[in-house]
Structure I
Amino acid sequence: MLPQSIPTRAARDHSVPLRPLEDYSGTLTARVYQCLRDAILSLDLMPGESLRKTEICSQLGVSRSPVSEAVTRLAAEGLVEVVPQSGTYVSRFSFEEVRAGVFLREAVELAAVEVVAQTITEEQVLMLRRNLRVQAAAVADGDVAGFYGLDNEMHRLILSFTGFRRLSQLAETGWPQVNRARQMILPNTIRVSDTLEEHRRIVDALAAHDPETARAEVRFHLRRLCPYLEELEAREPELFQRTQAR
């Protein structure tokens with residue numbers, strides 16, 4: 001990709017919005033990596049935005065080495081793009097990668113709810129209902145970030161009810177790009193309310209021990225993303241790659 005084809009936001013007149021490294025654990029490189037990754041996934045660093053290593057080093061109080069290593073790891077995940085003789089940028093949205101992530105997540109979750117609908121216990125239903133109540137409170141309060149976290153928690157709970165300990169980790173493969181895209185859409189109040197209702201229908205189907213309906217509701221829920229993204233691309237094309245596999 002040519003350097004001039006990468007859009008960037010207007011130059012900041014303030015520091016990159018990064019959490020302090022004390023919020024993380026592990027080696028210095030691991031903490032820098034997680035810090036940058038969180039900023040990218042939460043859209044504090046937007047698609048196409050330049051990552052200035054000198055500025056990052058200054059804000060985090062670290063040398064260039066751990067930042068460079070973290071960027072290399074993020075590039076391997078597809079969250080960062082390093083353009084020779086130009087700079088380092090947060091990767092823009094790719095419909096190909098989003099669709100691949102949705103495809104994988106759908107395959108895993110459809111299989112999971114089919115099993116869970118047949119084995120779910122009253123205690124597990126209660127856990128999901130409790131999660132839904134807090135989701136509803138987050139919607140009422142306009143707490144999109146809180147709702148987003150509860151959304152992820154609900155999906156993780158369902159996957160954990162299969163009894164396969166590493167299933168959630170598998171489902172996360174290819175999901176970071178989807179998560180970034182979803183956060184561009186969730187602030188839409190209609191979409192947040194729709195998502196909550198979709199969650200309720202999924203949980204109702206599981207509680208009713210109805211595998212067929214549970215699969216249908218999950219499929220509908222996951223496939224709602226791409227049409228919203230197409231609308232977003234029409235409004236803000238600079239956030240998307242210009243060459244897309246459609």
Structure II
Amino acid sequence: MIDGFGRTIDYLRISVTDRCNLRCVYCMKEEQQEFLPSGELLTLEEWVRLCKGAALAGIRKIRITGGEPLMRQDIVELVEAISNIPGIEKVVMTSNAVHLAPLAEKLKKAGLSGVNVSIDSLDAKQYCRLTRRDVLSDALAGLASCGKVGLPVKVNCVPVAGENEKELLHLAELAKEYPMEVRFIEMMPIGEGSAFPPVKNETIRKRLEEVYGGFIQTEKDDREGPAVYYTNAHFKGRIGFISL
């Protein structure tokens with residue numbers, strides 16, 4: 001598949017559930033949510049059928065998202081089934097990692113190639129304010145479990161004006177100490193996110209350079225998606241920015 005700009009379409013994101021165990025202030029209201037009845041969600045067999053068709057059309061990489069995909073009871077089996085589809089070369093996932101610790105090894109053995117973990121603060125009280133759930137320790141345990149089993153990780157952070165701006169350097173430290181990518185995603189002015197002014201990525205990059213010195217932009221690879229990555233001599237990993 002080729003789009004109007006001559007780019008090869010080989011990457012597909014699938015949302016396997018609308019349910020989530022967090023209530024992030026920029027994403028979902030705290031009040032009782034109305035989710036789809038379980039009978040209306042695609043079954044494992046239906047997802048596999050869809051992904052087989054996608055593979056025949058040229059899709060090579062599939063990202064599993066939600067909601068929170070780990071809320072599916074059959075998530076390990078789903079990862080394994082999709083990984084075994086002829087033509088699919090990589091299966092990755094986006095998760096808040098709260099339920100990841102006991103599943104990381106099983107997911108890796110099932111064929112998962114990597115996880116994008118959403119963490120907006122390393123301060124427990126602030127994390128609780130942003131997610132409305134006191135589960136930072138569980139999320140960090142999930143993050144650590146990936147390192148233990150050798151599952152590649154990217155950490156995603158949405159800077160929230162007036163909330164976690166002071167925590168951004170602490171999150172960036174993860175890329176300094178470990179060979180992982182920490183990515184800052186500008187607030188999308190849609191839904192609940194419309195209530196929060198964006199913290200510009202240029203502002204964050206300047207703050208990082210004040211502390212760690214200059215960053216060098218790495219060569220852009222379209223396969224890495226919309227992120228623009230930077231390296232620094234003191235960092236084992238990379239810093240990425242996804243801007244509006």
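As an exercise: distance in nm of label points 7 Å out along Cα→Cβ at positions 45 and 197, calculated from one structure in I, II, equals 3.8. Which structure is it?
Label of the originating structure: I.
Supply the structure label, taken from I, II, corresponding to helix-only ellipticity at 222 nm (-39500 (n - 2.57) for each DSSP H run of 4 or more, over all residues; to 500) with the calculated value -20000.
On the way: I: -20000; II: -9000.
Traced to structure I.
I, II: which one has relative contact order in percent (Cα under 8 Å, 6 or more apart), as calculated, at 16?
II
Could you tell me which structure in I, II was used to calculate mean count of other Cβ atoms within 10 Å over residues 21-28 as 17.5?
Matching structure: II.
Since every read-out is calculated from the coordinates, none of them should be taken as a lab result. No experiment lies behind these values; they were computed from the predicted model shown. Cβ atoms are built from the backbone, for glycine too; each structure is taken alone.
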